[in-house]
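See the structures that follow.
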Structure 1
Amino acid sequence: MRPAPAQGAVLPQLVRLALPVIGLNVLTVLALAVDTAMVGRLDTADTALTGMSFATQLAFLLMVLMIGLTVGSVAFVARAHGANDPERVDHVVAQSATLAATLGVIVAVVGNLLAVPLLQMLGAEGTDLDSGLAYLRPSLAFAPATYLNILLAAVLRGVGNTRLAFFVALGSNTLNVVFNSLFILGAFGFPALGLAGAAIGTGLSQLAAVITLTTLLAKGAEPALHIRPRLARIDVALLRDLIRIGAPAAADMVILNAGFLSIVGMLGRIDPLAVAAHGVGLRVQALAFVPGMSISQAIGALVGQALGANDAARARSVLRAGVGLCVAVMSTLAAIIIFGRVPIIALFDIDPAGPLGGYAQEWMQLLGWCMPAVGVYIAFVGLFQGSGATRISLRINAWMTLLLQIPLSWILGFTVGWGTFGVWLALPLAFVGKAALGAFFVARGDWAKTGARV
């Protein structure tokens, strides 16, 4: 088994681990962008893209439990790897893979059975509902492959290997383009399946990725992981531990999305154009947050390894380096967004001087100003998740989102009368609060429990 690095400069190691994660997360965003671009070439593009948007939102909501499982698995794998306990690593990976596949099957079956009422709950109706179903049903059918792909990339990160998943993702993204060309538009005599073809093409590329990763790992491509392509008997005690660590992380994502949805609801009461501007800003945010979130994931892996090796001092060094790196990267991106907002908005074929452009500029400036605080906070989230202290990050997010951001958006936007500016302003203020609370809990040190088990 390749030992976990317990010595040496932290920052270079963090950068080496984070860079492929950034690439992997960018590829994930690009895969959806490729689907969107190719679907946009259909004759029924407007309806197809609307239905695809509904289906994508629902698929993400159904993935919340998988996110929790991933966080718990990385925390346990990283600690066991740091403690040089290969049997524990293999056991956690086998259990997590079995749970990921089982969860994928459940989502595929239940999601398809309840697809119509779930999409209607999100507001889809008529032709939008039909389009959403055309994309959602085959997408959910590939959920087991998608979930296993996410899980394998995560446990590889837990043992310090982020390059393998990145290179496999490069190949699967290339396949995604090829499959989409064949199945969406019917190239080379293949049937033109439209939206369903987009989902099938992406699903097949995910299936190819998980087969490739499993094969490579079974042949020893990563010495710290010994993968056997079979289902394991569920270890109930470990399952409880994974739920204990993963459930708060899943709830964290639900609360975060509730905060974003509340903004959309309030903006809709002021001006529908503000909702459209918010959507443009979210696309920019999705890409801008990728480097910080990737660094956060790398922090989590290194912190888990350090604590598994009974080295809390190194875990703190990882955090210090991670906070500095996150803030530097996010501040640089913030400057690009703030000072380059006009050409960025123009990329979306929006007139920066028009009403929609004005809203978009307002939102992007506020988004940019909050990004250094976001950098601090997501570095702390990496620490809490990597150490298994996910209840701390949940507590911070719940307090700042439910008790500060949402009420403050309403007060500033409607009671004070600041309109869209007030609704949006509450978000950066909430992130400042999250960063401050995170610093408090970091200083308390409740997260710094060492050993192979969380």
Structure 2
Amino acid sequence: MILLMTTAPPVKSPWGVPGKLPPLGLAYVGAALEKADYQVEILDNYHLKKSSEDVKLEIKRLEPEIVGITCGSVTYRRCIETAKSVKEVLPSCKIVVGGWQPTYMPESLLQHPEIDYLVMGEGEQAMVELANNITKDEDKSAIAKIPGIAYKKNGKTIKTPSTFIQDLDQIPFPARHLLPMHIYDRIIPYLNANPVDTMNVVRGCPYNCAYCETKKLWGSRVRAFSPPRVVEEINDLVQNYGSKGVYFVGDNFTINKKRTVELCNLIKKENLDIEWVCDTRVDQVSRELLREMKDSGCRTIWFGVESGSAPILEKLNKKITMEQITHAFKLCKAEGIRIACSFMLGIPGETIEDMEATFKFARKLDPDWCQFNTYVAVPGSALYREIMENKLYDRVEDFVTYVKTKDFDYESVSKIQKRFHMSFNRSPKRILRKIRQEGFLSVLGKGFRYMGH
């Protein structure tokens, strides 16, 4: 059998995943393995937080041939600890690590002998092919032909080029039945519906934002599940999990207008009584598209605005203007679609004046929800390379980089972030809006948490 797992969260790290959301990536891999007739279990230890000893007990109980671990920069150390725990109990078990960290920095993981293989990029196809080989004769010459794999051979690192699944419809629905669905947050502030579940329907990104590098993981060509396939999965969520709402996570939901309109029409044709929210860019919406989306249940759109300073927007290479941002917000408000957005603070080259300009711009935009984030460098991005090459940091914990320039450090930006959140949310106008959106008792119950988020 095969055990797929997330690691326990890092101890006292400021970086992490807000809220409790299911690991869809692992669920997709689990579904692909089940389709290939493997017995699979998923341990979402990021949220269950089992100790190393408890993980060892699980390994003893299951005796898996393969353990697949997902790993990011934040969970790197936890991943190594988990791999060592597995090998202590079951030395014959093969450990495969996938996710962001092995995709961008494979050597950082292969230096640890406990890790047998890496999956770089999309996991569904590579993991099935690797499992087929491991469970038979583990022929290294055959493994060397599997796209997107890395491993050690005679002390040398072997890496094969990644390929991307062109027809996403061949991937089965995420194996949510393997997840502890009862522990996840199925109520979100952006929708009135309850419960709400997440879906990922678009992969790949053609843009070159300086702070982000998804191309190695998902590719630069945008691929999407077909509208009929998306509607099938929504129906599955409604029938098997009682879903009343869907959050389509992913940055480019509306990048293909024709496909988005087709999906909206299918949702209406199937009489799916759901509300939904999506993530997209300000240059990917129009009045006509927003009307179609609203008519099919879209209630909120999340935009990554990132900065209210034109020079910083240019540095980030977002390829959007403040005029486009303002226009998109006006369109959403005119069509009755609520807006959530995020900004980043602490970009190399940014000044305190730039941050204040961002806050002023956020106030002018007046979204329904606004999040200010302290920037963290992501391995593989252009900004990460700039920071490391110019030593624009005061400390690095594993691969988590705390930016420091002549204008700010992590601690000072965190104070600014907290001040912005408090100032933005505590005005009587915004508190009244929260009451209208969520109800007086809900707002009263959350109390001063609104002051800091």
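Any read-out appearing in this document is the output of simple, stated calculations on the displayed coordinates, not a laboratory observation. On a predicted model such as this, the values are computed, not experimentally measured, just so you know. Cβ atoms are built from the backbone, for glycine too; each structure is taken alone.
Points worth noting:
- For 4.8 (distance in nm of label points 7 Å out along Cα→Cβ at positions 120 and 376, calculated) the corresponding structure among 1, 2: 1
- Label whose coordinates, when distance in nm of label points 7 Å out along Cα→Cβ at positions 168 and 192 is calculated, return 3.6 (choices 1, 2): 1
- Origin of the derived value 1.2 (distance in nm of label points 7 Å out along Cα→Cβ at positions 280 and 320; candidates 1, 2): 2
- Test item: helix-only ellipticity at 222 nm (-39500 (n - 2.57) for each DSSP H run of 4 or more, over all residues; to 500) calculated as -27500, pick one of 1, 2: 1
- Structure responsible for 3.3, with distance in nm of label points 7 Å out along Cα→Cβ at positions 72 and 408 calculated and labels 1, 2 on offer: 1
- Answer label among 1, 2 for the case where relative contact order in percent (Cα under 8 Å, 6 or more apart), calculated from the coordinates, equals 11: 2
- For 0.50 (FRET efficiency 1/(1 + (r/R0)^6) of positions 96 and 360 (r between Cβ atoms, R0 = 41 Å, to 0.05), calculated) the corresponding structure among 1, 2: 1
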